[in-house]
Structure P
Amino acid sequence: MAVSMAISGYKPHEIGVFNERHEQLPFLKKALRRKIEDAVNEYGVEWIVISGQAGVELWAGEAVIDMKKEGAAVQLAVLAPFLQQEERYQEAVKELYQTVWQQSDYRAWITERPYESPEQLKQKNRFIVDKTDVMLLLYDTDKPGTPSFYLEAAHSRQERDHYPIVYITPDDIEDAVRDELDDWN
C-alpha cells in the first residue's frame, strides 16, 4: 500500500505574505521542502495530497514538482474541494495553481460542482484526512487560522486510529533562516 501524506497550512494573508517577493517566503519554502523530504524518508511517503489552497499547499505542490524533477520517487495529487476554486485567486496565485494542477500526477474535485457552502470545505478536510496516512501542517498554536480546521479533522481521525501529524513551526522557519545566514558566512 502506498503511503500518502496530506499537506496544509496557512493562506498567504494569514502569515503576512502578500506576494511572491516577500523577504521571508524563501525561508518558509526551504523549511517546507525540508519537512516534506524528512517525512518522505521517515514514513515512506509516495503520494503528497493537497487541495490546491493558496499558500502552504501550493508552495508544497511547487516543492514536490521540483523534487520530482530532481529524481524523488514521490507523486502529487491535487484534490480540489469544488470546481473553479482558482477563480477566486489573484492572478499570480491562479498561475501557480494552474502550474501545480497541470503538473500533478492526479487531479480531481471532491465535490464536482462550483462553490455552494462552507460545508464543501469541511467535507474536503475530512475526505483528505480520511484518505491519507500522515499529515504535515504549518501551524502555530498562538495563531490558529485556517489550519485549525484541518487539525480538527486530523484529531478526530486520531481518536479512531493512529494518524501522525507532523508540524512545521515558526522555529523550523527560523532554522532555515539561520542555515541561509550560515551559508553566507
Structure Q
Amino acid sequence: TTLLNIIGGLDSATEGNVSVLGHSMENTSHNERATVRRKNMGFIFQSYNLLPVYTVFENVELPLILNKIDPNERVKKVNQAIEWVGLSDKRNSKPNMLSGGECQRTAIARAIVHQPALVMADEPTANLDAENSHHIMHILVKLNQELSTSFVFATHDEKIMGYLKRIVHLDDGQINKDEQVKNPKYN
C-alpha cells in the first residue's frame, strides 16, 4: 500500500527519486501531483473510498467530472464501466445498499472509467468471490492489452497472480524476487 501511495504521489518517498509516466513525483506541488493523478492514473483502494451520498453511477462518474469530460460522453463511459464490472442493475444504489464485493467493483469501475495510463490496485479482488475475481481480472487484462493500461497490484491473493506478466515480491521494503510469468492466463 505504501509503495502504491508513493508511486501515485499520495505519499513521499523518504529517499530516492520517483518518476511516473515521465513526471517527477518529487519537488512538485500538491496541485501538480493531483493533476498527474487525475489525468493519468486510477486507484483501486482496499477500503473502496466511495462517497456514501453518491450512487454507483455518481461515484464512477467523478473522475470524468474532475477531468471536465462532456456530460454526454460521461454517461456513455460510466455506463460502459458499470457494465464491465457487472453492476448495471445497481447503478442507482448508494454504497450502504451494496455488498462488499459490489463496493469493490464500483471502486474498480471508477478507477478505469477514464481509461488511465496507470492503475494502482490495492488488493483489488480481496472482497470478491472466485467468479467475480476472474471476471474483473479478465477486464483488467483486456484493458492492458487493448489500451496499454498498466497496472501495479499490491496483493496477497495467489489466484490473481496467474494473470500477471511480472511479479515483484517485496519484504520489508526490499525486492526479494522479481519474476517474469511465462504463461499468464490471458497473454
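Throughout, read-outs are computed from the coordinates displayed, never taken from laboratory work. Not measured: the values here are computed from a predicted model. Cβ atoms are built from the backbone, for glycine too; each structure is taken alone.
Source structure of the calculated read-out (mean count of other Cβ atoms within 10 Å over residues 109-116, 13.8) within P, Q: P.
Out of P, Q, which has the highest value for relative contact order in percent (Cα under 8 Å, 6 or more apart)?
Values: P: 28; Q: 20.
Going through P, Q one by one, relative contact order in percent (Cα under 8 Å, 6 or more apart) is largest in P.
Highest-scoring entry among P, Q, by distance in nm of label points 7 Å out along Cα→Cβ at positions 21 and 133, is P.
Looking at structures P, Q, which one was mean count of other Cβ atoms within 10 Å over residues 5-12 calculated from, given that it came out as 17.5?
Working through the options, I get structure Q.
Of the structures labelled P, Q, which one yields 16.6 when Kirkwood radius over Cα pairs in Å is computed from its coordinates? The read-out comes from structure P. Consider the structures P, Q: one of them gives -0.90 for log10 I(q)/I(0) by the Debye sum over Cα atoms at q = 0.26 Å⁻¹, for residues 37-76 alone as calculated from the coordinates. Say which. So the calculation was done on P. Comparing mean count of other Cβ atoms within 10 Å over residues 61-68 across structures P, Q, the highest figure comes from P.
Can you spot which of P, Q the value -12500 was calculated from, given it is helix-only ellipticity at 222 nm (-39500 (n - 2.57) for each DSSP H run of 4 or more, over all residues; to 500)?
Q
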